[in-house]
1. A value of 29 was computed for relative contact order in percent (Cα under 8 Å, 6 or more apart); which of P, Q, R is the source structure?
2. From P, Q, R, which structure was P(r) over Cα pairs in 5 Å bins from 0, in percent, for residues 124-195 alone = 3, 17, 29, 28, 17, 6, 0 calculated on?
3. Given a value of 37, 24, 22 for semi-axes √(5λ) of the Cα gyration tensor in Å, calculated from one of P, Q, R, which structure does it belong to?
Structure P
Amino acid sequence: MRNAGTMIGIEGFSCNRNGKAVLRDISLTIGEGKYVSLVGPNGSGKTTLLKCLVRILKGSAGSIRIAGRRIEDFNQRELARFIAYVPQADGYVSSFTVEEFLLMARYPYLSPFAAARRSDVEAVRLAMETTGTGHLADRALTDMSGGERQKVFIAAALAQETKVMLLDEPTTFLDPKQEADIRFLLGRINRERGVTIVSVTHDLNAAALAGGRIAALKEGALVFSGPPREFMSQEVLKSVYGTEFCFTAHPVTGERLVVPRVAP
């Protein structure tokens with residue numbers, strides 16, 4: 001996997017919403033091909049940061065650079081060739097078939113009202129092959145399980161053929177098998193395709209096992225950025241979440257994990 005330098009550079013970045021500071025003076029560098037798990041308490045600004053990276057929201061101070069280029073210098077189609085965004089599931093889905101939905105993800109490369117080209121069809125085919133969703137091609141998004149649908153959303157991000165994939169809690173509402181399938185899929189996309197991944201999660205154990213780095217937000221500020229082994233300590237976790245944790249070791253990898261505290 002090639003690593004040619006910085007893919008996302010955030011420096012002194014702040015964002016205000018409704019007159020309130022949601023992100024405060026964030027500086028974070030993410031290398032090409034890296035995997036970053038973004039964690040933190042509810043309301044800490046994780047989703048807001050992702051939305052700023054795809055310019056759904058704009059900052060009030062500081063800068064964001066994508067592959068060394070100021071985010072303001074991209075038009076939206078250009079930016080969509082660099083970054084794919086998989087938002088948190090909100091329960092609403094369209095009635096498009098999987099194949100139709102994935103072809104729409106090719107919009108950064110198509111002229112308005114243009115028919116899909118061979119390259120677009122091939123990108124969609126490869127995305128379905130990678131995610132194991134080819135058998136769902138003719139199924140409507142409304143007619144599948146949450147796990148199947150989440151794989152389709154990731155397939156759409158792959159069909160977009162971007163260098164960066166941003167995911168907002170991609171395993172929310174999934175059962176343990178579906179959750180594991182999604183985690184393994186994202187790891188494979190990162191390793192085999194060299195896609196830079198930033199994934200918001202509340203699952204600290206999943207963040208630790210994903211490898212790469214963990215970045216933690218609290219009250220809109222970046223309070224930790226580093227390897228999982230440094231994050232999974234009582235001192236760091238208590239500073240982020242304001243509570244004590246219990247720990248155990250993974251029986252296979254030995255990685256330090258958190259376990260539920262016993263009620264007094």
Structure Q
Amino acid sequence: MVDILKVGVVGCLGRMGRAIIAAITLFDGTEFVAGSEAPTHPNVGERMPGTQVIVSDSAKSVFEVADVVIDFTPPGNTAVHAALAAETKTALVVGTTGFDSSDSAALDQAAIATVIIQAGNFSLGVNVLMAITKQVAEKLGHEWDIEIVEMHHRDKVDAPSGTALMLAEAAAAGREETLDALRVDAREGYTGSREKGSIGFASLRGGAVIGEHDVIFASNSERISLSHKAENRTLFADGAVRAAAWTRGQKPGRYTMKDVLGID
């Protein structure tokens with residue numbers, strides 16, 4: 001009989017935190033055992049609705065009792081949580097977007113000691129779309145222009161979205177280039193002609209849109225559009241819990257959803 005995987009959630013009272021906990025309760029072989037929030041949150045010390053878990057003000061306490069911790073908290077917490085994961089040898093699944101190079105370095109360092117899975121999007125559909133985007137970019141070549149258009153709710157703080165960057169990186173990889181060499185962010189004013197081979201971005205914000213992404217390939221005579229629309233947040237939570245379950249038995253290292261799904 002396989003032991004139950006003990007899962008903790010930092011930021012457990014946020015929208016994503018609640019969705020993740022709901023997904024844990026539905027996923028075979030996993031149990032929600034601990035959750036934390038910022039010390040200033042009014043519900044710290046209370047029971048997490050629908051569970052027997054008392055919400056802690058200490059992220060460390062979550063890492064100390066869980067086999068794997070899921071983190072979708074805002075940028076700024078990533079390095080701290082990565083250090084806790086390394087200290088306690090607890091696997092960490094990170095869905096935070098918008099963090100900087102120091103956060104990424106902290107995840108790399110933690111991956112020496114434990115399993116780290118980080119992705120800009122845990123949707124199974126988006127990760128398949130990334131693989132398709134890479135293939136299309138490879139087949140069509142540099143003569144086709146590539147634009148990434150994304151839209152999210154009004155409260156999203158980073159742009160382009162993490163998912164848009166992942167899709168652009170897939171397209172750049174299909175061209176055997178780095179995104180840094182091809183990236184063109186939002187255009188404004190008199191910009192001149194579009195540079196051949198570049199990958200452009202457009203970010204829209206408004207309403208309660210969960211997430212919409214379009215990868216547009218355009219030539220002089222035709223256009224291909226690959227699209228993904230998130231209908232609700234459960235798809236991100238389901239993917240994160242699936243990733244958490246995958247960590248069981250894995251060697252320390254830094255992984256992505258491509259590893260979880262077994263796709264290139």
Structure R
Amino acid sequence: MGQLFAGAVIPGLILAALYTAYIAIRCYRNPEIGPPISQEELAKVTKKQIALMVLKSLVPPVILILGVLGTLFTGIATPTEASGGGAFLAFLLVLAYGKFSWQALQQAVVKTARTSTMVLIVLVGATCFTGVFLGNGGGDVVTKFVLGLGFGKWGTFVVMQLIVFILGMFIDWIGIVLICFPLFLPIAAQLGFDKLWFVVIMAVNLQTSFLTPPFGYALFYLRGIAVEGVETIDIYKGIVPYVILMLIGLTLCVLFPQTITWLPTLVVG
């Protein structure tokens with residue numbers, strides 16, 4: 001598990017760099033999109049106050065991230081334990097920011113229960129499907145069919161990634177993982193792909209599922225916080241550059257496999 005997380009670090013940084021560069025270029029060409037703080041506003045605060053605001057906004061999230069990923073990379077905690085530790089750290093941050101209330105806690109518990117129930121239902125359904133499908137020889141049929149298309153090693157790879165991308169428009173990522181991974185991993189192994197590299201590539205591809213319409217989860221979040229006058233079609237148009245950036249990041253990871261395989265070798269060592 002530590003290798004898997006280590007393999008995903010550099011691809012994540014690549015995506016973050018692409019997003020940052022895109023936003024910076026857009027704002028440079030059209031400053032009205034991301035206007036700087038006016039001199040009047042800057043005059044109201046000192047450099048010391050700005051530094052304190054930055055520390056207050058930046059340091060706690062960094063501690064939370066390091067508390068979760070750091071314990072995973074060092075082998076101190078399992079993913080389940082790390083997630084529990086992350087929840088506890090987030091609770092401490094809520095207390096530190098003075099935002100705690102019993103009503104908010106109740107809402108968080110209810111929303112967590114609903115989300116967990118939904119995820120478990122998806123897990124049960126997808127597990128039942130893959131279990132029956134594979135138990136009846138469906139996996140062998142899919143493997144022979146895909147390998148028999150005659151597209152070669154990389155052509156078959158593109159087909160598998162295209163299937164994941166299209167499914168991401170309609171199915172929850174957990175369902176895609178439980179359905180596609182048991183089918184695609186044996187095919188990838190037969191084609192000679194490194195298993196860790198292939199899994200991380202699939203994970204990078206799955207990032208698009210959060211933004212691709214009509215059922216991308218992030219689209220609903222954005223619609224919920226959208227200001228008046230912003231329509232759903234505007235959100236659909238707005239996510240196109242980011243989906244393209246994700247595909248560029250995916251392509252870079254395919255062309256330069258060391259972006260995935262290099263860091264895990266250091267973790268193992």
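Read-outs throughout are calculated quantities, based only on the coordinates presented, and are distinct from any laboratory measurement. Being a predicted model, the structure only gives us computed values, none of them experimental.
1. Details: P: 24; Q: 20; R: 29.
Of the options listed, only R reproduces it.
2. Details: P: 3, 17, 29, 28, 17, 6, 0; Q: 3, 14, 25, 23, 19, 11, 5, 1; R: 3, 16, 26, 26, 20, 9, 1.
Answer for the origin of the read-out: P.
3. Details: P: 30, 24, 17; Q: 35, 19, 17; R: 37, 24, 22.
Working through the options, I get structure R.
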